[in-house]
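Student: These are the structures in question, set out in turn.
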Structure P
């Protein structure tokens, strides 16, 4: 008898190369979450200023927004293992320098700002490379499961990491905690770099499954003119692919509709409308997180998504209905049910959108296509926070109804008849050496 679930989200870990890359990413994600806690604590200890705290926490977004598209070019030019290994090593060095400075008693606010800028720049190059890992290491039939594995790992670490970080700061202090963060990044580097010494048997990078997932071309670093040309070609690939372009629009719409309402609107709902204490508020947020993890697992495990318009309309419909319900019936049971449903739908939506974009992207432009999705998330989040604050001054209803309208419009744009989620877009020229090994001119 056929079953609804075709595979587990853990199935991609049977691929040796992906297993090591996942382990490295797990260590790096844990380091990032712990570092966020200790960074906030240090900023308050050094200055006692809310403005300084906000500056330290958001400064890393600037280089990410400026360099993410260039990071996509890098992901297309170079082996993703090398990009990620270099990123982990750089992060380890930056945080180790902070740990040494803190131990010497010389840490100042500008050190935190400089480290934030450096780490943000590194993330701009690492994030597009992460999005290329699953398509280049997994069999095609495990693409959704692989994306669900990475997303689910981020959800779990995002929940447990801050708790662990707070405990480390309380028990050992900020200096040793920074040393622990540097150690996690070092572990991520060692695990990832081990693939460069000897690729595991069956790795696509050794050519044993090149027919399923051809390795991206390699080449030398291009000039500024070459980089700009590569950026234009990545944009052209999107411009000539209406479906991929509209999926990116939905990524932006979902970020705009959910980031601010959940991060800003839910605390307002809990405190001002429902008069909840901190424990009940934490429960509401945990329902969102639990739902998100559930949605990721479901999206990665179902046998197939036979009618993508039905799947997209259903997932977006759940989000829209939950947002409208929160706006019109703000009670604790309703809020709990809505946040669980919203988290589940949002987790599934993320896996589906990323998978469809990866399926659309030509192999030689995968990093550039995915960097646009990464950029959309980076740019939209602060806009959503600001818009949520402005709308809350009007009413909570205006915030949630407005978010529902944005998401509804984005979904309607994607499900327009005539667009298909399969097949590749216009193929730009390769960004590195071809089969002959000669660098491009």
Structure Q
């Protein structure tokens, strides 16, 4: 009986303990449910506790109040300065000058959405984590393209440099050439993206805290307002290469070197009949020095499908002007020979040798000279037209023996001395004159100038 009583007593005790445990469990559920309802009611229109936006606590605030708070605490002045660099050049500017601003409205919306995904279990878990750990939100940064364009365009000229085309020029007696060089141009869009990325990197990303909130409060750890490290954000400017049109200068430089390699020699070889009847070969020479050649060089750019090329030529107008002066020096009219005739021996006695006329062909000379400038052959034979006299020695020799057509005599023995002088002068001018066939004889034309300066007495 006693054992039964003890067993009964134990069963009753266990039942009572079970009732107590069940009651406590139900009470706990009721308290938890009530607490959940109270928590829900408290934060029905507010952000849950444990949320920070760049160190600013926004838990327990409505969206409007949270936005007002973060705009007041953060704004755009909290952003670090930006140090733009390109080599040794540095420009320091505030993000505001670049049109940069934090998207605080989006950050507040993100804070509001925490624990409100619409799935009870995940929302409950998120709210618990917010209470225990806390969550830090890093707002997004946006830089207005227009404002960034204005500022970056101002420094684009200092930071970049235009491409340099190949150059060829003549200085003194030397040809100088510079090859093409690529330039660089500031890529404003890519630079703006780089600035955004570097500031976002400094801001960090949204994440759960690693230290429980209660521990932070116990240690007195107060999160910084922004979480930025000191010092400006360094951003390298982004450039794109600007390639100039391909310019070929080396070949043209070699051609200029050929032109200026040595002076040009102009030659004219001709034959002259001497008074003794012998023919003598004569050569006249003119030297064109390198300074004159340098003044004739003409450089022209030509655009081709593959780029730009230099064409080396000569200034034909200057060359023609030079040759015109030379033509005036060379020019001479033809002159008929003068002979005396010995009827006893039927031979001609030359008084004055015949002379062929010279006339420089300027157009042909320009072509020869232009070709010689770009050639290693530095001697040019001038193209000279030879104009024969109307009557040559050969013409008269073919008529030998000559016949006397007529003659006249006049006595001036008693004339005055001045008249005698004039008659001798006129006779000397007309003596030995040969007239071409079908030619009218003009006494005055052949007599020449009649003046005291020419030996006439009066």
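Student: Assuming -25500 is helix-only ellipticity at 222 nm (-39500 (n - 2.57) for each DSSP H run of 4 or more, over all residues; to 500) as calculated from a single structure, say which of P, Q it is. If you can, show how the numbers build up before the last one.
Tutor: Details: P: -25500; Q: -12500.
Of the structures listed, the value fits P.
Student: Comparing mean count of other Cβ atoms within 10 Å over residues 85-92 across P, Q, which is largest?
Tutor: P
Student: For mean projected area of the Cα convex hull in nm², for residues 125-196 alone, which of P, Q scores largest?
Tutor: Q
Student: Quick check on the output: 5.1 is distance in nm of label points 7 Å out along Cα→Cβ at positions 69 and 333, derived from one of P, Q. Which one produced it?
Tutor: Working: P: 5.1; Q: 11.8.
Traced to structure P.
Student: Tell me which of P, Q gives 1.8 when you compute distance in nm of label points 7 Å out along Cα→Cβ at positions 101 and 189.
Tutor: P
Student: Say we calculate relative contact order in percent (Cα under 8 Å, 6 or more apart) for every structure; which of P, Q gives the highest result?
Tutor: On the way: P: 26; Q: 11.
Of structures P, Q, the maximum of relative contact order in percent (Cα under 8 Å, 6 or more apart) occurs in P.
Student: Could you tell me which structure in P, Q was used to calculate mean projected area of the Cα convex hull in nm² as 22.6? All intermediate terms of the calculation are to be shown ahead of the outcome.
Tutor: Details: P: 22.6; Q: 51.9.
Structure of origin is P.
Coordinate-derived values only; no laboratory data. Every value quoted in this text rests on a predicted model; they were computed, and no experiment measured them. Cβ atoms are built from the backbone, for glycine too; each structure is taken alone.
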